[in-house]
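As structure tokens, here come the structures.
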Structure 1
Amino acid sequence: MATSNAPNAFVKLALEFAPLVLFFLANGRFGIFAATGAFMVAILISLAISYWLLRKLPVMAVVSAVVVLVFGGLTIALHDETFIKVKPTIVNCLFGTVLLGGLAMGRPLLPLVLDQVLTLTPAGWRKLTFRWAIFFFVLAVTNEVVRLNFSTEAWVNFKSFGTIPLTLIFALAQTPLILRHGEETQGGKA
């Protein structure tokens, strides 16, 4: 199947998750405030490496980085962990709202992010966009449940080891939709 895009996909995945792994490790050793600072620095380094290697910055990564920097800065400046803990809720609600807004305006926005990875029919893009929007809202609600009902350590563990598997499982669960709505490409089925 794909060969030339495989390293890029791995690099993108590593650049996306490395700051989160550092956040988890720093939290375990130094606490939430040091972990937040490390997370902020790691996000900036990740974006710089991403741009250096790929010559472009992924929109979702930039938006997430801006929110991390704002809420991380508030967390450190005000010495209040609430800000970094509410960041995933805000990012996920923002992504969900933007995706639903695009659908409401008749333009699914998910192809802007995934068009190089997937080739779908317009109906497929609409369905996939709607599903991802709902998933982002579910992640936001789940973050709030964990944030409000569990310790900071439990929240960090959920953030580090809960959201990634949930996202991967959700993405894999979209395979039937992707196969059903894949468009023909030059080399065969998408």
Structure 2
Amino acid sequence: MSTETNDFSPQQSLDLIQTMIRQAQGNLLNNSFYFILWGWAILLANLGMYGLYKFTDFPYPYAVWLIAIPAWIITMIYGSKQGRKAGKKTHLDKINMWMWISYGFSILPFIIFMQNIGFNVNPVVLVITSVPTFLTGIILRFRPLMMGGISFYAFGILCFLVSPLNQYLVGAVAIGCGYLIPGYLLKNMREKNV
């Protein structure tokens, strides 16, 4: 039995690593769709919740969060199609995917049991959202997404300091800064690189 070794020079090793990072970045640049989709869905839900609480007597203002159902369906369909198109996934692609899936499971109990905590989930969800957003920015080496993660954390802390009603306005601003601005910048960067 022979053992085959590939001895790379330091430069070849560095080139291989840089190629893998560029491939992962190229695959992840397609994530702008998700940031924009979820950014608009959650921004509209926050503003809808604020408007229904503040200006109406509608007994179920939290019903606006049902907008997440079509967003999930669109995410699953788009993700499935993109997965088939992309073909080869890098290790960083898989890490990023599982990080966001873990994030979804992390916030799920807060969403399911939000009635038990008076529907005041924005502070917790924003703080938790800061982690995968910031880390995706690090993986992509994309500063606006890193800043988006930091803004989620800051706005999450701010939510603890304002009234429950105003948390929805803070949440809307957080989504704009954390998802929409980086999402559109990422989309613009991808389109320039194509």
Structure 3
Amino acid sequence: MNYISDILYWISTGLLVPVIVLLIFFFGRALLLIGSFFGQYLAIRRTESLIAKELDGLNKANVSTLSERLPKKNPSLVVTYMNRLLVADTAAMRQRLLSDFEIAADKDLSTSKTLNKIGPMLGLMGTLIPMGPALVGLSTGDIASMAYNMQVAFATTVVGLFAAAIGFITQQVKKRWYLQDMTNLEFVSELLNEKDGKS
């Protein structure tokens, strides 16, 4: 039984370095995500009000000229797909473009989802693994060793929760953005289908 326990202890202790490396990687990804998220926010602020204004006055008679009024410089993802919708000549192609947009949106959300789900797991692993050596240090009176391991445990928890918090916040906000974008694209697609007499 002691042999099995020793094996489990060696395995868990050996996982500490990979867990810390992954947490550092996730921390870096979270910082990069903040930067890209801020860039997306600025792009959306530039185009959101303009798109909403154009769509409010849109009907099947003037939908084909919408591309002339959309932003041309540094277009956001929704503007790019809206332009592609306007040049698509069949309902099937428009439906495919809508599906492609969903895939692109899900791909953009993948980093946030990963940080949100894996961050707490790694943080918990980074907390529990050093607790064993810390308890051993406490039992032998090695306070310095115990303090070091507890420091590692708390640090990994904080980093894991930070990455998860960034992932959660960006995921929730981006989901609302993409839901609004999808609604706008479907509206344009329906108007184009009505114009073609296919709905």
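State the single structure among 1, 2, 3 that was used to calculate distance in nm of label points 7 Å out along Cα→Cβ at positions 84 and 100, giving 0.3. It must be structure 3, since only it matches. 1, 2, 3: which one has Rg/Rh (Cα atoms, Kirkwood Rh), as calculated, at 0.99? Answer for the origin of the read-out: 1.
Only the coordinates and a few stated rules stand behind these numbers; no lab work does. Just so it is clear, the structure is predicted and the values come from calculations on it, not from any experiment. Cβ atoms are built from the backbone, for glycine too; each structure is taken alone.
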